[in-house]
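Once you scroll down, you'll see the structures, which are given as structure tokens.
Readers should treat all values here as calculations from the given coordinates under stated rules, not as data from a laboratory. As the structure is a computational prediction, the values presented were derived from the model and not from experiment.
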Structure 1
């Protein structure tokens, strides 16, 4: 079996986002591993319109060229780490839109979560878990959350994610779970 490939998805496209430095931090911890390979995927590179297809691409192919490119990118991975902000107790609109533009590409793959916000992004992660289950993904139990006391100085440019030294063992624990599920699901997909 080839080394499973994980997409680290930056789920915010705002100019003032924390997502890019959070994704780079996750990638810096992940790059120490040899059991998985990683690629950062920025939703800014996939400017899809609001979902207005006839139906899910599970039933009808997308006609949008950017969406087709997005679907191919999603399909190229064996699992995902969603780096997500919390907007009004949920995920970003651009992430929900990106999730809706693909369906079979997500199926039977593992998903992990690194979030941030006043409540650590926990409410966004819970919504995202529910969406992932509907898309036939397998969410891992362990998530990494940056809570308000640490998040606000990062948001205000007074601190960097990489300065939160307690995060690395938490990311490692999340990656351990992601690795197990990714390998198990990849093996099962290849056998079926």
Structure 2
């Protein structure tokens, strides 16, 4: 289930607002942060052993549309399971506050993750699930929790064709906020 929870950035247990209404999440994120949040209602049949390239081709019409809207130069698929040997390492790199020079566009095909955006003296915790599309604007301070046992397939778009590149802020704020359940 998708959910938005907002906290003051100095009070991780003080919930200012919480909602699981997709239209309300989209309105708040769009109005306050210029974050695009949508729920797409399409699913493609995927076999459990589908490879990233096959998944990308199955979703090609949606990928092409998104790439045009986002002026993206490349797309890929990340597929991570709880038994993946790099699961803990991957989670650790996402759990530090960072920014990107381009928008971070993600569509959850399976599973989910929780984005934490640090802006305007607040933390916006956005729990994303299957069929959620989120686009975090370039230079927004954020981190992502994929959980202790990540199990997801996510489509990623990049303006920068070299792929995912984080600029870490050095702020330890991610450690002061509760780990999100995914």
Structure 3
């Protein structure tokens, strides 16, 4: 399992690279991810050349909403787009949130006498385990949710992020193909 907050892939497109980039620029200005409020889909183009475009999430609210933090697209004339997504800000948010929850839980377990609490409250015990085993289980839970779970979230977030990117590329490709046709219809109509 790859733990780095990074994915990349190559997808086919039907539009030319210039039409695709034009449609991507328009889509980015109007909210990159459709169906989301502007505050959750606020992206800006930070770099652009004829065959390359870089898009970044503006602000933490957009960065933690989906995880599409830093997107690099390279378009080839052969009808392919190679994308790299880095989602470090989303990953840092997950790490800090889980670590904070784990730290709060650890402070709670250190503040109260957990062994005494478990022995005086039989309903808090896991059936079949001794009091010591219940204490170890409580600490193990904190360790898992505070330190291991965020890394699992990072690893498992790659699949839905890749599906989102495939959806975005397909939608933008369809918009790029439709734009020249609509421009031709407008020109003939005037």
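List of remarks:
- Identity of the structure behind 1.09 (criterion: Rg/Rh (Cα atoms, Kirkwood Rh), for residues 121-168 alone, calculated), options 1, 2, 3: 1
- A value of -6500 for helix-only ellipticity at 222 nm (-39500 (n - 2.57) for each DSSP H run of 4 or more, over all residues; to 500), calculated from one of 1, 2, 3, originates in structure 2.
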